[in-house]
Structures are given as C-alpha cells and as structure tokens.
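These are the structures in question, set out in turn.
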Structure P
Amino acid sequence: MLTTKQLQDIETLQKECEAHDGIQLKLNWEMLRTRDLEERDFLYYEENELVAFLGIYAFGSTAEVCGMVKPSERRKGHFNRLFLMAMEKAKQQKFKKILLNAPAGSQEAKAFLNKHDAVPAFSEHQMEWQERPLNEVEGVTLREAKHEDLDMRIRLDVEAFGVLEEDAKAMESRIESDEDTDMLMIEVDTQTIGKIRIKREDGQAWIYGFSILPDFQGKGTGRKVLQKVVKKQSMQGHSVYLEVETKNAHALNLYESVGFKVVHAQDYYLYKNEND
C-alpha cells in the first residue's frame, strides 16, 4: 500500500514529466489510491526525491504497465531496473497478458518499448467534451446500480467489449462506489440493456465502461445516454472526458457526434513473457 508521501511524490513527478514532454501519462490514480498490500508499485529515490516510478495495474488476468523517469535523470538505467523488477513480479503473478502503456507523443517511451521487443497492440484516445447545446432526451432511464446488477455488468463487459469473463468478474468486483462515483444501469422500457460509470475528481467527470448489449446497439440509445450524462455533469460545473480505442470507429463517431474531441492519445504494446 502506498503511503501519503509516496502518492504525493508520484503526483509531483508526473506533473514534471508531463510539463517537460508535453504529454499526458495514464497512471490510473483511482487504483493507485486504493492499492492492497500486494506489491505492484516500483519506486526509485535519490536523496529523498522520487526519480523513477513504474506501476502494474491488474485487470483480471491482464496487466497494464506504465511509468516515468525524471527528465534530468534519464538514460541512466533507472527505469530499466524498475521494468525488469516489474516483469519478474508479473511473471510470478502469472498474468496471461501484459500491456505496456506509453503516451503517443513520447518517442523515448517508444524507443524503450522497441528495445524490449514489445509489439504494438492498439491505441486509445482521451476525448474532452466541447460545450454545445444538448436537447432533453426521452425513452431511456439511468438508475443506480445494485448488487444484483453485477451479473449484467459482467455480461456487458464480455458481450460489448470482448473481455474474458474472468477478467470482467475481477474488474466489476473491484469497482466500489463512493460519493464521487456513479455506477448507472441503462434501461429502455424497464429492461436493463447497458451501463455507464462516471468518476468525478478535481472538476473533471470521466466516463468509463459505457456499454450497451449488442442487440440494442445502433438504435440511438447510446447517443441519448451520452447526452443525458454530459448535460447533467456539465450543468454541475464539470468538464467531461472519456476514453475510447481508436479501432472502435463506431464509438469514436458516436462520441464526436455529441461534441467530444480528441485531446490526448495512448499507445499500448503487447509484452511477450514466459506465461504467454
């Protein structure tokens, strides 16, 4: 479990790296702040200053990895040491898939990943909603998720996103509601057909896990849900963001039609290990 000082040090280093490189790092802060006792964070200090950080983020049998190094301390082997330690830990924990995450604009990260024979897997866009008038919508209802909705949430991850069932169970069971998070189920004619999660922090509302059962897609429901959610969060004073894989052209077009615009991109690479 990370200490308060470690979390502060990671945030300070993140801001320095992002400002220096003109990028945005995806460090999954929601997970960092709620770590269990299992060691998945690797930190390197010099004279009480955090110089390098790498985190492993578990999504069932899949691990995502992201890290950073202080600009003035690069090319000294700090990150490589953390990376080798992390890959050994991932091997011990028997992840079936390891994805290495790098900001699309970071040439240094890409060079490092190429050196370790990581293979490009997919890219992901972070999108921000550009303010525009949104009409009131009818025909769709959003309600708070209940414990008995867990099976439907897992089914949605499997059918809408193609996630392995064991990974879907792990991810959905991990998500816990708090006062700044809404897990909502989507209903049409009293039938539950989808879900959407909104996480609010520092004046930003992030949309996650937005999914609708395949049989109900392409009927305008997704657009109605987005309009409803964005309108509410915007009226409460939040800027609204979401993430989408670039290969999901349908979702990308849907978000753009409601007023979302790409502001950052992340590239994911598949790392080969002995558990493959």
Structure Q
Amino acid sequence: MSKLKSFFIALLGMILLGLGYLWYSLEIYPVPQIQFHTKSPLAYQRKALDSAVTCFYTEQSVKPIEQQNFRLLVWNMHKGQDKGWQNALSFFAKASDVLFLQEVSSEQHLAQQFSQQFPTALYTSSFAYLGKQSGVMLMSHFQPQSFCAGSSVEPWIRIPKVGNAMRFPLVNGQSLLTINLHLVNFELNPVRYQQQLEAMFKLIKSHQGPIILAGDFNAWNSGRINLIKKLTALYGLVPVSFQPDDRLRFLANPLDWVFVRGFNVKSARTMQTTSSDHNPLLVELTLLKPQP
C-alpha cells in the first residue's frame, strides 16, 4: 500500500511539474499582438471598437479593387508542425487572392516568405509558447482601408482565441469586408464562444457591402452550428457548400466554414493533405452587382 501511495505522490508531482513548466513557458498577451505589413506605407490610426476588438483606419486614398472574381484559401495550418507545409501552402495559395489562415506560428515567417505574392499581411496573436507566437493571418493582393483584430479568452485553459479582419474599397463604391476567425474551443456552454462571435459581428453590423467570413469555427456540436447560422442569417450571409467536402470533423460536425454575402459561389472544394490536421478549403467567388 505504501508503494502505491508513493507512486501516486510521484505521479502527482510529475503532473504538477509539467503544468508548472507549461505555465512558465506560456506568455499570454493582455492585448492581442498585431503585425501589419503592406507595400504602400499609409498612416493608419487606431480606434477601439470595444474592449474586445480594435481597428485601424487610414483617411488616405487606397486603390480600389477592380476585379469581380476572387479566389480564397482557408486553412488551419497546425502551427507548421507537419511535414511539407511549405510546399503545400505554395501550391494551394498560388492561384489565390486572399488567404484566411489559422494556427500560424511566428516561426513560419509567412509575411516575409510570401511578400511578393501577397504584399498585404495581417497577423494577430494572443500568446506565445517557448517564445513562439501562434495566431491567425489574413494575406491579400490588395491594400485595406482598415483592419481590425480581437480576442476572447478560453474559459478552461485561459489561452485566448483570436480573429482579424480587413476592409477593402471596391471600384463600384462599395467595400469588401473579410473576417478570419479561430473561435473558442474548450467550453461546453458556449458563453465565451458567443461573446467572441458577437464582438466580431459588430464589424458586420456596420458594413453595407459584400462580406467573406471564414476560418476555424470549432463548430463541433449542433448548438454552436445553430448559433453561427442564426447570426449569419441575421446579416444575410449564407454558408458555402463544398464538393468534395473533406473538412476536418469532430462528432461528425465540420469545424471549418465559409460564409459569404454579395457573392455568387463559382466553386468550392477541399483538398486532402498530410501537411496539417485540417484539410484546406478552396473557394472561387464572383461579386454580385449592387442592388439599386
């Protein structure tokens, strides 16, 4: 009996040491870290939307987007932990206009690596482990009129999840809003989940033009999916259907989603890969003509 007691004491000690090392190695940022790179050095002014979301605007002239067709890549990159992610990203992104990436590690240096193809990059992170940040990244051919970032703390593990957004002027006088989300995961009753969604949806509430909302929604049960669909329907966003549909699933529910407003979906497919635990989503869209 004493040997068994000693074993459990030793096991408990190892667990506490492991948790202590994890906590010591983890740095959580009270305010999300935002790294913004763009080819044209415009002056952006900070303006807090609320306590959860901060935006940056420029009053200088930004070249409007003239094209009508848009190609998207949506992909959770698993922090670049899987072999072959560099070649896979180059392949999936080569025909894309906008990238919606989640679980991007600062060690991947994507803004520098793809600066020629995507001169605009917005990276948002809320924590670092062993000095390596992890977060979400929006990359684009175009320069935004504004960009935003927000976070929400996971209630159990206390590591925040983040989202970011960019708004681009269009040649027809409207603007395109793109939102990239990685939503709260470890929560049975989705209170923080809903708070994070509603905070980012304030951007949608004040926007009149087309919208692309995409990312890892961690929508692993019907309650979360119903909440997402209720909020998106409220603002006229519709879910994109995929064929083939090999999105990562948990309890048979897809975790990754794309919602659009003001677009016709030309094609939407997934591609299987071993370069992440998530398969990438590839979407082609065409702008609809504004209603008079």
Structure R
Amino acid sequence: MAPPVFRFAPSPNGFLHLGHAYSALLNFDRARETGGRLLLRIEDIDATRCRPEFEAAIFEDLAWLGIAWEMPVRRQSEHLADYRDALDRLSALELVYPAFESRAEIARLVAAREADGPWPRDPDGAPLYPGDAKSLSASARDRLVASGMPYALRLDMAAACQRVTGLSWNELGEGPDGERGIVPAHPAAWGDVILARKETPTSYHLSVVVDDALQGVSEIVRGQDLFYATSVHRLLQALLGLPGPAYRHHRLICDDEGRKLSKSSGSTGLRALRAAGITPSSIRQLVGLD
C-alpha cells in the first residue's frame, strides 16, 4: 500500500503567522506518525499579490520550525496548462459560462434584489451570483468576449448538481459544528462559483482539486474556514473524475478578540516572533501542540 500523502499549500502574499504554523505542523506531524510524505505547494496564481520575497520567507519559516518536505516544490503559476485542461473538460460538459458584470455591478444587482427581501448568501457570507449571463445566446457571449470585455467563467451549479448527486466526504477532523465521519456535501449553497477569470486562467476551487489529484494527496489537513468549501471541491472532483481524498479540518488560531489570524489584518508573523526570541518549541506551545 502506498504511503499517505499530505500537503501544506500557502500563498506567498504575506508572511506566515501562527495559524499557518499550526496547519503546517499538523501536516508534518501526521506525515511522521503515518510514515507518509509531506509536499509543499506554493499557491501563487494571484500574480498581483504574490511576491518572491514572501515565497522565500515561507521556506525560511518552515525550515526554522523543523519542517521538512519533499522536492520539488509545486508552484501553481508553472502549471496553468493543467487548470486550463480541467476547465476545458468542464466546458465540454456545457457547465461553464462567461459572466461580464463587474464587482460593482454585482453589488448593485444584489442591492436591487434585496429590495424584495434577503438575497441568498454562500457559507462565507458572500451574496450568490445575481446576474443572468446564463441566458445570453452563444453569439452574444462571443461578441462580448471578442470585444475585450472582462469576464469571469462561472460554474453552472444547477446543471452540475443534476449530473452528480449524493456527494459526501470522510471527515477525520471536525467541522465548525462538530461534524465528523461521513459528511454530506451541499455545493448548491455556493451558487455559480467562479472557476477562472479572463486575466487569471484558474481559481482556488479549480486549482486545488487539480493539484491534489495530480500530486496524489490522500489526506487534506486544513483549517475549518475551508470546511464548507469542501462541498464545491467534492463536486469538481466528481465532475472531473478525480479521486476524493479524506479531509481533516482543524480548529483555527484566533487573536485575543476571537478573530482568526490573517495576513490582511496584519497578524503577527513568524518572522517577527522569531526576531523577538520565540523558539520553535515555544511556537508549538503557543498553538497548543506538545
């Protein structure tokens, strides 16, 4: 039997903080406990925010923590053809369509819909896509694309859910409400999610399922903030004929006010903690690991 495969997949758009350290250490510990392999993946599809100095800091911080990983490191920016192929396969199933509304236009559409009552939102709290791009004729879509208008490629969620039913996943950790074991997937709760944009040929949802399958990841250890997104990932795996790994969602590391740590909010990075004299063993204690 092949050894289990784990992965830690940060984005180089800021410095790693305690939340990243916890997730990376859990993956590392699981790989050691099971005799498995640990892969490192750099999720750098956002060319506007990802920078080489942040990637270099990731390697430095993980090595300081005592974490070892297999080489080579997979960088998403070097494998865009893999995501394009997956997108083409979904398009061939007539499950993908271009939507041309800007973020501001979508906000106005949602506000107009909410004049008649609450507009549905996804598990992260974002409003579901309110536009009617699916009703455009093929010729109208082609004209808009040819004109150079920006667009997002969205998954026709209703059509996708008609193709695949009864999805679930094996939860080895725990969801936000204590979910364990076989958890039913509810991808429709996310509406017509974005799979790519004109300027970016993939999205997080699409690239993560393609990468995990190509790299043979068998157990995905990640934070509870991605628990509900697993429904979308299971749907894409089923549509693309990809294996469904086990999932182990873990608690989030929060600040003193109970908010999860994030790069965007300026949470203290591992580099700053190291400069203040914190040791790797102290990091383990701070995140609740022996």
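Here the criterion is distance in nm of label points 7 Å out along Cα→Cβ at positions 61 and 189, and among P, Q, R the highest value is seen for Q. Tell me which of P, Q, R gives 3.5 when you compute distance in nm of label points 7 Å out along Cα→Cβ at positions 29 and 253. It traces back to P.
In this comparison of P, Q, R, the computed figure 17.1 for mean count of other Cβ atoms within 10 Å over residues 229-236 is attributed to P.
Each value in this text was obtained by applying a stated rule to the coordinates, not by laboratory testing. The structure displayed is predicted, hence computed values, not measured ones. Cβ atoms are built from the backbone, for glycine too; each structure is taken alone.
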